[in-house]
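**Student:** These are the structures in question, set out in turn.
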Structure I
Amino acid sequence: MEANKVEIISKEMIKPSSPTPSPLRIHKLSLLDQISPPVFIPLIFFYQHHNNINRATKLLKQSLADALTRFYPLAGRLNNDNKYSIDCNDAGAEFIEAQVHGYNLSHIIQTPKMEDLREFLPRVLGNDDDVLLAVQVNLFDCDQGIAIGVCMSHKVGDGSSIVTFINAWAAITRGDVEIVQPNFNLARTLFPPIDLSNSNFKPSIGMKKEKLMTTRRFVFDKEKLDALRKSASSRSQVKDPTRVEALSAFVWRHFMKKDSKKMFAAVHAVNIRSRMNPTIPDNSFGNLWTAALAFPEMMASTNDDDLVYQLRNAIKNINSDYIKILQNGQDFLKHMGKLVEMFSKGEVEFCNFTSWCRFPVYEVDFGWGKPIWVCTTTFPYENMVIFVSTKCGEGIEAWVNMLEDDDDLI
C-alpha cells in the first residue's frame with residue numbers, strides 16, 4: 001500500500017475516565033510477565049459499512065476512557081528503574097484516527113498483503129518505555145467500513161488478556177452495563193517476580209529484526225483440516241488428533257524438511273488458566289501461559305517421526321505438578337537456561353506455535369455488528385506460527401513468520 005493511502009488524521013492520548021486510586025498506583029509484574037517477549041501483540045478487526053462513522057470514532061474514544069478505568073495498568077508506563085512494575089500513572093493509551101483512501105475493504109480482506117495490513121496498526125512498536133496500549137481506527141472512504149488495529153505490550157498480558165480487554169471495550173461501547181472486572185492480582189500472587197540479573201535467560205532471546213522477516217498466511221478450510229487429521233492419525237499413535245495438533249505437526253514437519261541436518265523442536269504456547277489446581281478464571285489478566293517443548297523422536301514401529309504424539313505428550317505434561325515447578329522461579333529459570341544454551345550453541349532450532357483458535361475474537365461487537373475478518377501481522381521471531389480461527393469457526397488461518405529466504409516453506 002502506498003504511504004499516502006492511509007492518512008493519519010489525529011493522534012491523542014486517551015486517559016482513564018476516572019483516576020486510578022493511589023493504592024493501585026503500582027502494578028507489580030509476575031515472573032511470567034518478566035520472561036515474556038518484549039513485543040507488542042497486534043490484532044486488526046475489520047467491520048463493514050457503518051451509518052455514522054464520525055459518531056463511531058467519538059464513541060470509541062469515550063468508551064476507551066471508560067475501559068481504561070477498569071484496565072488501569074494499560075494506561076500506565078513500565079517503570080524505568082527495574083522493569084518489574086508498571087506505574088499506573090494514567091498517562092494514557094495512544095489513539096490514532098486514520099483515513100484509508102483508494103482501497104476497497106473487500107479487496108484487502110480477499111487478497112491481504114502484509115505491507116498493507118501493517119498500515120492499519122498504530123505504528124511500529126517495540127520500546128517498552130513507551131505506551132502499553134495503542135489503537136488505530138481506520139476509516140475507509142465512501143463509508144465502506146472500519147478497521148480497528150490494536151497493539152498491546154506482551155509485558156502486561158498475553159493473547160487471552162488482550163482479547164478480554166477488547167471484548168470489554170466493545171461491550172462498553174455498545175452500552176452493556178455488566179462488564180466482568182479483570183483480576184490483576186492473581187498472576188503476581190501465583191508467580192511472584194524475581195531478580196533476573198544473574199540469569200542467562202533474556203526475554204529477547206531469538207528475536208530478529210522485523211525487516212528481515214516475512215509473514216505468509218495459509219488458510220486451511222474444514223476439508224483440508226479433516227484431511228490433515230486423517231493423515232496424522234494414519235501415521236501416529238494418536239488416533240483422534242485435534243485440528244491444532246494435526247496442523248502443528250504438518251507445519252513442524254515442513255520446518256524439519258528445510259534443513260535435515262538440524263534438530264527442530266516444537267514449542268507450543270499453553271494457556272495455564274484451566275490447567276492449574278484449582279483452575280483460575282479466564283478474566284485473570286497477565287501472562288498466564290507457558291511453553292510445551294516437544295522433540296521429534298523416531299518410532300521403531302513406523303520408521304517415522306510421530307510428531308502428533310510428541311506434541312500431545314508435551315502439552316499434556318503442562319499440568320498442575322509442572323506449574324508448581326513454574327511457581328518456583330529459580331528452578332524454572334535453570335530449566336529455561338538449559339534451553340537457551342542449546343539454542344545459543346546452534347544445537348536446536350525452535351518452531352514456535354501459538355493458537356488463538358479458542359479466543360472469541362469474532363465476538364468483538366462495538367455496536368455495529370461482529371467483525372467480518374480478524375487478523376494479526378508479523379512477529380519478530382523466526383519460525384513462529386500463529387493459528388486463528390476463520391469467521392465460520394470451521395477453518396484455521398496459519399500466520400507463518402519466517403526469514404525472507406524461507407518464504408517457500410509451505
Structure II
Amino acid sequence: MPATDRRKFLLKSGALLMSGVAGMGAGGMARAAGWQAVSPADAGFKPDLEGRFNALQANGKLAGLHGVVALRHGRIVFEKYMAGPDARWGEPLGKVSFGPDTLHDMRSVTKSVVGLLYGIALASQKVPAPDQPLLARFPEYPDLAANPKLAPLTVAHALTMTLGTEWNENVPYTDPANSEIAMEMAPDRYRFILDRPVVATPGRGWIYNGGAPALLARLIEKGTGQSLPAFADTVLFAPLEIGKTEWVRGADGVPSAASGLRLTPRDLARIGQMVLAGGKWNGRQVVPKTWLDASLRPAAVVDDTRRYGYLWYVGDIPLNTKGGVIGQRWAGAFGNGGQRLFVFPDLDFVLAVTAGNYDTPDQWVAPVVALRQVFLASLVESMPAR
C-alpha cells in the first residue's frame with residue numbers, strides 16, 4: 001500500500017490499523033478455568049465485598065468497567081464481568097458482554113509486559129544489558145549513530161523512558177500529532193523513534209514515550225530470532241498457563257510493543273501474581289528476580305505520587321488503619337481506557353481491571369475508586385488494631 005493511502009487508512013480507522021493473529025498458549029483456556037477461588041472473609045476481606053462493588057456501580061462510580069479480577073494469597077477472591085461498548089485498538093466492536101474468556105485491549109499495559117520479556121531475554125544473553133549504548137544496536141542507521149547528541153543514549157534510557165527526546169502523547173490517539181500515531185504512520189518506525197530531537201539530557205527527566213518499548217522489542221527480536229508474540233508465548237505466556245492471546249500489528253506488520261497486546265483479565269492477573277511472587281509461577285522462575293527487583297526500583301519521577309522503573313510504575317499509598325497510617329508500596333501497569341494491574345507485595349494482593357473509557361480525561365477514576373473504596377477499604381477494616 002502506498003504511504004499516502006496507508007496514512008489515510010490509519011486515520012479513517014481511528015489512526016490505528018487492525019491486523020493481528022490470535023494464538024493459543026500451550027494448554028489453552030482449560031488451564032485457566034481451574035484457578036482456585038476463596039471467599040472474601042477467608043482471604044482477609046470484609047464479607048460484603050461484592051455489595052460494596054455493586055453499590056458503587058449502581059451510583060455510577062464504576063462506569064465503563066468491563067472486568068475485575070482480584071487475588072489474595074494467589075487465589076481469586078473477586079471476579080466480575082460487565083457489558084459495554086468496546087474497541088480493538090481503535091476499531092469499534094459495539095456492545096460486548098464480557099466473560100472470563102473474552103480478550104481485551106491491554107493498551108499500554110503492553111509496555112510493562114515488554115519490560116518483563118526484555119529481562120527474560122537478558123538472562124539468556126540475547127539482548128544488551130541496560131548500561132549498553134542504544135544506537136550501537138541499530139547499525140542500519142549509521143547517520144544517527146554518528147549524531148553526538150544521540151551517543152549518550154543507553155538501553156536503560158529506553159527502559160525508564162528517560163531518553164530525553166521529543167515525544168508527545170498528550171493529544172488524542174486519533175490525532176496524527178500524537179507521537180505514537182506518527183510512529184505507526186512512519187515508513188520506518190525505528191528511524192522515526194531514534195531520530196527525534198534531543199530536548200533534555202538523557203537520564204535526567206521522564207518523558208512518556210511509546211517508542212521506547214518498540215526499540216526494546218526490536219532488540220528482543222534481533223537477539224532471539226523470534227517475533228515478539230512468539231517469544232512472549234514461549235517464555236512468558238505458556239509458563240504462566242495463559243490461554244488465548246492476541247497481539248495487534250501496525251500497517252507495517254510489526255506487533256505493537258506500545259499498546260497491541262490483548263489478554264483476558266484473569267491472565268492479566270496471572271502476570272500480576274507472578275510479579276508479586278518475585279517472578280515465580282508454580283515453583284518455576286519465569287522472570288529473573290534480579291530483573292524484577294530492578295524493574296520495580298524507582299528510576300525516574302513521573303509525578304508527585306508515582307515513580308517509574310523498567311517500564312513499570314511504582315509508588316506508595318497511605319492506608320488509614322486502626323493502628324495508624326501505614327504506607328503500602330505498589331507496582332502497576334497502566335493502559336489507556338482504564339486498563340490497570342495493581343500489585344501490592346506486602347498485602348499479597350493483586351487487582352486486574354479492564355475498561356472501555358478510552359481517551360477520556362477521567363479514565364483513571366473508576367479503577368482507582370474500585371481499588372480504594374472496595375478492596376483496600378475492605379482490607380483495612382479487617383486489619384486488627386495494633
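**Student:** Using the calculated result 145 for volume of the Cα convex hull per residue in Å³, pick out the matching structure from I, II.
**Tutor:** That value comes from structure I.
**Student:** A value of 21 was computed for relative contact order in percent (Cα under 8 Å, 6 or more apart); which of I, II is the source structure?
**Tutor:** I
**Student:** Here's another thing I want to ask about it. Thinking only about FRET efficiency 1/(1 + (r/R0)^6) of positions 205 and 245 (r between Cβ atoms, R0 = 25 Å, to 0.05), which of I, II has the largest value?
**Tutor:** Once FRET efficiency 1/(1 + (r/R0)^6) of positions 205 and 245 (r between Cβ atoms, R0 = 25 Å, to 0.05) is worked out for each structure, I has the highest.
Bear in mind these aren't lab numbers, they're just calculated from the coordinates by the rules spelled out. None of these values were measured; they are calculated from a predicted model. Cβ atoms are built from the backbone, for glycine too; each structure is taken alone.
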